[in-house]
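Input: structures, listed below.
Where a number appears in this text, it was derived from the coordinates with a stated rule and is not lab data. All values derive from a computational prediction rather than experimental measurement. Cβ atoms are built from the backbone, for glycine too; each structure is taken alone.
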Structure P
Amino acid sequence: MYKFFGFLNRMKYIKRWSLMRSVREENIMEHSQQVAVIAHALALIKNKNFGGSVDEKKVVLLAQYHEVGEVITGDLPTPIKYFNPEIKSAYKDLEKNACKRLINMLPENLQGEYSQYIEPDESSEEYKIVKCADRLSAYLKCVEEIKAGNSEFKKAKTSILNELKSLKREEVDAFLKEYAPAYELSLDELD
């Protein structure tokens, strides 16, 4: 079991956004925490504002573990990961094998508890919310970089925003309208 947690500790060393110059580098651990916070907000918005019945705690745990396979595979930049169907499929297989390897490091009686979050049911509403939160995190990274004067993220910001709007998900639209603008404010403006 100690090996499993040793691998998880590596999340703080795996960098993200490796193709684009970032003003502030982000690692997988930070990214996963942000996705968990956003996913929790989306689940609450869906349940409280739009009559949803999403399991909020499951959403948070799915988000917390959504990139865990990358402690073995590393982060592959999105343009490469989705360059063509063959690369996308091969990378998905690598991620699945990495997740299985991590789960197998756990004692047998804990494997099922972790596998439900590390290898989730991709058709579940909770998983779909985490995927939305992941894209919102990418959008907010673009906002942060542009705010810091890095124009390299302008095209990505527009592209991701259009993708998010095309999802036609009430909770995502509400987050973009009500919460995302705060990410463009300075600390003084938030006060």
Structure Q
Amino acid sequence: MHKVIQETEVRMQKSIESFKQEMAKLRTGRAHPSLLEHLRIDYYGNETPLSQVANITVGDARTLVITPWEKRLIPVIEKAVQISGLGLNPATSGEIIRVPLPVLTEERRRDLTKIVRNEAETARVSVRNLRRDANNSFKELLKKKEIAEDEERRLTDSIQKITDKYIAEIDQLMAAKEKDLMAI
């Protein structure tokens, strides 16, 4: 029973980590290598993360610099950045690719806020699904008469407290990211 609670809590923590990674991908007007690290490119027939075939560094506050380890990857990386949906247009100069980040407009900031809310809701649903799975495990134990009704209720309450804690953490992360996005 306690194993179920521990497993559920670990899985909820993984949902939070996944949400944090999604939030890191959303740009807030400042250049950060995590904006591009998730991009995948075709590297000798394999889909490979950009961070494994090139160095991604910050040139200045609004520019990312990509230095591929092989010159033949430059056009492939440029295309991946263009079709990424991030609204970025890379520019090649020699053996490096510069990716200037445009200034975020008010409309774009609102769009990003909607994306943040959507990602937060996805994370909340994930946490709730984990709660449901744990509660179903307890009900199964109750049906098999391995635990009493009082204990099942107590376990369900403890899972609810854990769920509330993680949903509150998701809400805090969402509010912080929204505030960061709307700051000029």
For distance in nm of label points 7 Å out along Cα→Cβ at positions 99 and 163, find whichever of P, Q sits highest and give me its label. Q
When mean count of other Cβ atoms within 10 Å over residues 67-74 is computed for each of P, Q, which one produces 19.8? P
Ranked by distance in nm of label points 7 Å out along Cα→Cβ at positions 3 and 107, which of P, Q sits at the highest value? Q
Source structure (of P, Q) for percent of Cα pairs over 24 Å apart, computed value 53: Q
For distance in nm of label points 7 Å out along Cα→Cβ at positions 131 and 147, structure among P, Q ranking highest is P
